[in-house]
Every structure is written in C-alpha cells, then in structure tokens.
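Structures given as structure tokens follow.
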Structure 1
C-alpha cells in the first residue's frame with residue numbers, strides 16, 4: 001500500500017494565532033497527528049503543507065523520519081483558499097503516483113490515533129474514498145418544529161437509539177487519481193470510519209482548546225501506572241523544583257525560585273512512608289538549605305564523575321529498594337538515562353522534547369517551578385493505593 005499523508009498548516013488563524021504550533025498538552029498541536037502518522041505502518045511519507053517558516057522550523061525540530069515539509073504557494077494559503085486547492089497543488093507539484101492513497105489530515109483534530117489511520121486505510125479495499133465520523137445520539141429538530149431524526153411521540157432510550165453520523169474533520173482518504181478527476185477529497189463510493197464520540201471536538205475557538213486538552217489527557221495520554229508500589233521518590237532541581245531561571249542580585253549572589261506546593265508534596269510522600277531524594281548536577285548552598293527545609297532523605301549535588309542513574313542505584317541499595325520501586329522526575333537530557341530506568345518516570349510540561357518522547361513517561365500538566373512535584377506526588381500516592 002502506497003499511502004501518503006498531507007497535513008495543511010498555514011500561518012494565518014483568525015481565532016487562535018499560530019494554533020498549529022501552539023502548546024497543546026505540552027507539545028505543539030501539530031505534533032500529535034504527526035506522531036500518530038509516524039506510528040502508522042501503512043503510511044510511507046508525511047508532508048506538512050505550510051507557508052510559514054516558524055511552522056516549518058517546529059516540524060523539522062521533531063526529527064521524525066517520515067515527515068517532510070512542503071512549501072505551499074501563497075495563493076493557496078489565503079483565508080479563502082480551500083483545502084482542495086492545496087491538496088491538488090501538492091499532488092501536481094510532487095507528481096504523486098495516481099495509484100497512491102492520499103490521507104488528508106487535520107491538525108485541529110489531535111485526538112486521532114494511529115489505529116484510526118490504519119483502520120481507515122484497510123477499509124479502502126471496499127470503496128473509493130473515506131471520511132472519519134463520530135456517532136452522536138442527539139435529537140435534532142427543524143425550525144418548523146418537526147423532528148429530524150426521531151419520533152417525539154415514541155421517544156427512544158439512548159441505548160436503543162442508533163443516532164446520526166457526524167463528520168468530525170479528523171481525516172479523509174482518497175486515491176490520487178480520484179482527487180485529480182473529481183477535484184475533491186471525497187468521491188465515488190464513500191466509506192465511513194467511526195471514531196470515539198469525544199473526537200468530535202475541533203480546535204477552532206479558545207474554549208475548544210481547554211475542552212480538548214482535558215479529553216486528550218483523559219483518553220489518549222493515560223498515565224501508565226507502575227507495576228510495583230513506589231517506595232523511593234527522586235527529583236531534579238533546575239527545571240523541576242525551580243522554573244530553570246537563574247536570578248542574581250547586584251552583588252552577584254545567585255537566587256532560585258522554589259514553589260511551596262512542592263514542599264507539601266514531599267511531605268505527603270514522607271507521611272506515606274516513601275523515601276525522598278534530590279539528585280542535581282549543580283552544587284550550591286542554596287539547594288542544601290532548601291533540601292534541609294524539605295527534609296529529604298538523600299541529597300546528591302555535583303557531578304563527581306557519576307551519572308544520575310549510578311547515584312540512584314546507590315540510593316536504592318541504601319534503602320533496599322529496586323529501580324522499579326523508584327520514581328523520578330526530570331526535564332533535561334542528563335535526566336534521560338535515569339528516567340528510562342525507573343518504575344515511574346515523569347517530566348514537567350516544559351521539559352525538552354527528547355525527554356517528553358521517552359517511552360512510557362508521564363507528561364505532567366504543570367511546568368517546572370509551578371508545583372509539578374506536588375502534581376507527581378499525588379499521582380504516586382494514588383497509584384500506590386491500587
């Protein structure tokens with residue numbers, strides 16, 4: 001199967017400026033559809049069609065192997081430009097084979113997952129084109145007071161009501177030959193791929209954004225619970241307990257901004273019998289004083305020729321716990337080895353992309369210095385109750 005995906009992403013956006021690369025659940029919005037397509041084996045190439053250098057830079061920064069950027073023509077990137085115009089332009093300019101399948105994917109539908117794309121492509125053997133829909137069990141009325149889709153005199157129960165299929169705008173599939181012939185994303189025998197009802201949300205207005213992030217965290221970014229109860233909690237300092245800022249007085253004294261909610265989070269962990277510790281490459285009296293106030297059981301500062309994983313193993317040996325019984329929160333590349341080894345790993349919402357991409361890591365809602373340790377502590381305590 002020769003399947004190519006196209007994601008239109010122009011600069012202009014009336015309601016939400018630069019919405020295609022605005023942070024959504026800790027990553028640029030467009031990241032989520034690209035990630036799902038990268039994990040769809042039937043898709044050989046992914047193109048982001050944009051007229052914007054800023055969007056191009058963000059997309060290329062992901063480093064995804066199948067993803068490329070296509071510079072769309074200005075005349076097809078206007079407010080009045082149709083999606084079909086850039087679709088036809090892309091097919092013509094790139095001389096895409098006529099027997100190839102084109103997936104038109106909307107960045108404003110980030111709750112689409114790779115199995116949706118795979119299922120849609122596999123269905124194409126039974127038809128000419130396909131679109132994604134959700135089934136909504138709602139009762140609709142005409143303006144003249146007559147019902148559209150049910151008999152109000154015999155109102156059905158929800159479980160007995162089939163509902164109606166609504167186009168959710170997530171993706172469309174058609175062959176290149178059909179698109180060139182009919183000048184449309186859909187043609188011929190049209191098939192339907194039904195997605196979960198929560199995927200009906202599209203990010204067109206600011207309120208949509210808040211709703212979609214909650215849905216994303218609930219249904220897509222499900223926190224993977226550790227296989228064993230957590231007995232040891234470890235954290236980085238800069239970018240986690242702090243906002244990663246470096247503040248100096250006129251005398252050159254360094255200051256760090258901590259969050260009091262994190263202190264409470266560590267207290268809750270201690271009260272639950274979980275040992276706590278700080279591992280940081282920096283070595284300052286300021287962190288020593290903060291660690292003392294937080295009453296952490298272990299403080300390791302400075303490099304001393306050891307990596308964070310090696311130090312964590314030493315702490316585990318002292319406490320007679322395993323790495324699988326250990327949790328760690330970090331935000332930078334020097335945390336990655338340890339994050340990949342512990343039983344429960346997490347990172348702040350503003351962690352480096354490489355850290356966010358660690359398999360199985362929990363991406364938290366808060367940024368470093370905003371109480372993210374408290375957020376993680378509560379997840380650990382909840383997980384230990386299971």
Structure 2
C-alpha cells in the first residue's frame with residue numbers, strides 16, 4: 001500500500017469516526033448508572049440493580065437507597081424513604097415483580113467548528129422496564145420510544161428495546177447466567193455514554209447492547225462478568241453484526257477503592273466504521289475511588305486495536321478521568337477530562353464541567369458544558385455543547 005493511498009484510507013476513517021462521534025453526542029439517549037455510589041461503600045451493583053453489573057432497572061432496595069442517599073434532604077421535608085419505591089411509593093408490586101421506568105429530556109446548544117450555534121430539545125429516554133423473578137429464574141426487559149429511527153436498539157420504527165434477557169441465578173445472586181440482549185460488560189458504567197471511552201469501545205448504556213450469553217460471578221470483594229457476543233439482532237444486515245467476547249473483573253482493593261480490568265475482541269464481516277471486515281479489540285484498566293467521602297475519582301484507560309481487511313492495523317487509545325464532589329447530599333460538582341487517539345488521526349481532547357442536583361424524590365437535573373478538540377490528521381475541529389437535562393424515574 002503506497003503512502004498516498006494509506007493517507008486517504010486514514011482520512012476516510014477519521015471522517016467516519018468524527019461523524020460517528022457527532023451522531024452519538026447529539027442524538028443519544030442514556031440510561032442510569034452511578035459509579036460514584038462507591039462513596040457510600042457500595043462497590044457492587046447487584047443489590048440496587050436487576051443487572052448485576054449496574055444500570056437500568058432498580059430493585060426495591062435500590063429505589064429506597066436512592067431516596068435516602070442520593071437526594072437532598074431538607075429540614076422540613078417528609079420523612080426520608082417515604083417516597084421510595086415504584087411510583088413514589090404509591091403502589092407496591094408483588095415481590096416477584098420488579099417494575100420501573102425513566103424519562104429524560106435534554107435541551108442542548110451546539111457549535112461545531114465555524115458553524116452556527118444550533119438549539120435542540122431532545123427526548124433522550126422514555127423507557128418502561130420490568131423483571132419477573134421466580135426462584136432462581138428471571139425474565140427481564142425494557143421497551144421505549146425514541147424521537148428518530150436508526151437506533152441500534154430499534155425493534156420497529158421508533159420503538160426500541162435496550163435490554164431483554166432470560167436468566168438463572170443462585171439464591172444469593174453470586175452467580176447469574178443470562179441469555180438475550182445485554183449491556184456489554186466492560187469498563188465503568190455511567191450515564192455519560194458519549195465519553196470517548198464509551199463511544200470508542202462501543203460499550204455504552206444507550207443502544208450498543210448485544211445479543212449473547214453472559215456469566216456473572218461475585219465472591220467477597222471480587223466480581224466479574226464474561227459475555228459471548230453473538231451480534232445485535234435488532235440491526236441488519238448480518239455482515240454488520242459483531243461476534244466475539246467482552247469481559248471485566250473488579251476487585252475492591254481497599255475501603256472505597258476498586259480496581260478493574262476489561263477486555264473485548266469482536267469481528268464483523270463489514271465494520272460500521274471501515275465498511276470492510278474488521279477485528280476490533282479493546283483492553284483496559286479502570287479505577288473507582290473515594291479517598292474522602294465527598295470526593296469520588298473515576299478513571300479508565302483503554303487500548304484500541306482495529307485490524308481492517310486490506311489496511312494496516314490501527315492502534316489507538318481512549319482515556320477518561322472524572323472527579324465528582326458532593327459538598328452536600330444530592331448536589332454534585334463534576335469535572336471530566338478525556339483523550340482519544342486513532343493512529344495517524346492524532347489525539348483528540350475533551351473537557352466537561354457539570355452540576356447535577358437530585359433535588360426531589362426520583363427527580364434530578366443536570367447542567368453540562370463540554371468542549372472538545374477533535375483531531376483529523378493535520379486539522380482540528382472544535383466542538384462546544386451546553387446541555388440541560390431533566391430526569392425522573394418511576
């Protein structure tokens with residue numbers, strides 16, 4: 001391959017990657033997961049979530065904890081925990097049935113390069129969730145709507161299902177085998193799914209879930225999950241479906257400090273970015289730590305490897321460092337820095353400043369300012385976004 005052809009291939013890949021980043025950034029629809037709960041001595045996620053690796057449907061314990069530990073407690077407010085539970089505690093479903101739902105809307109101002117600033121109001125999430133549990137057997141799923149077609153979670157038109165799976169597990173939840181459409185076990189789960197580490201590894205909570213079989217295991221201070229990926233059967237044609245594995249392992253190494261490793265290898269006959277056969281790899285480490293209870297540090301670094309057919313192997317990386325400070329219960333000051341590199345395309349940088357407030361039972365609001373400098377070889381494109389989100393869950 002001559003240098004001119006190589007440069008054109010890298011440039012095309014960079015532009016495709018750039019377009020993918022923008023699409024993910026401006027038309028995303030998140031679920032909820034708060035890795036910073038480790039400040040409350042909750043390193044594992046299975047007590048609060050139906051998914052043992054975190055995110056999505058809450059258990060009764062999870063909704064109660066949200067009312068007691070997440071939201072601001074006012075001097076003359078009602079007794080903490082009174083509004084916990086499904087529908088703010090108005091109805092208690094049978095013990096075998098978990099019900100939940102979430103709605104999130106975002107108002108966003110964006111500016112890309114020298115272009116004009118645009119304003120959008122986006123319904124990011126409108127999902128209902130349920131799980132039936134009979135002994136060790138579980139059936140779990142979600143259904144929702146989005147404001148545009150083309151989601152990787154689409155069932156038909158604007159109707160989506162992010163997750164649906166059948167499972168069998170031990171009575172103490174230390175072992176769970178699942179089959180269905182499952183969030184990939186990799187890295188830190190967070191609602192900021194447009195972060196470089198989530199976008200580049202394709203392991204967010206939005207619509208990158210895959211069909212397959214997963215095994216979750218936990219014992220003492222250790223937890224891990226391994227998933228055999230069969231592809232996303234809500235996306236076609238079959239050539240675009242990735243097959244392989246994804247896994248993580250995490251150890252609570254000290255009080256309020258957890259260390260983890262992740263690994264992913266998939267192959268697609270036609271990769272969505274390269275439009276050719278590609279074997280994709282991501283291998284990384286991550287950290288969740290609360291050195292003092294008001295402050296949580298989240299960090300992740302991933303090695304990215306692409307081996308597209310007919311082109312050179314591309315090696316890159318994605319990193320993230322986030323600090324979450326909670327000066328008073330329910331109020332979070334958040335700063336995030338991130339980097340992304342893809343071989344000859346250079347290094348992209350990003351920075352976030354955010355404020356989140358869990359101000360009422362089951363309701364929170366968030367404001368973010370994001371600045372990115374995206375590298376496209378010899379040029380850079382600045383991207384600015386100013387976002388306001390309002391979120392409520394059942």
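Every read-out reported here was derived from the displayed coordinates using simple, explicitly stated rules and does not represent laboratory data. All figures in this text were calculated on a predicted structure; none of them were measured in a lab. Cβ atoms are built from the backbone, for glycine too; each structure is taken alone.
Observations on the model:
- Origin of the derived value 16, 48, 35, 1 (P(r) over Cα pairs in 10 Å bins from 0, in percent, for residues 46-117 alone; candidates 1, 2): 1
- Which entry (1, 2) yields the derived value 15.4 for mean count of other Cβ atoms within 10 Å over residues 326-333: 2
- Identity of the structure behind -8500 (criterion: helix-only ellipticity at 222 nm (-39500 (n - 2.57) for each DSSP H run of 4 or more, over all residues; to 500), calculated), options 1, 2: 1
- Between structures 1, 2, the greatest calculated value of volume of the Cα convex hull per residue in Å³ is seen in 1.
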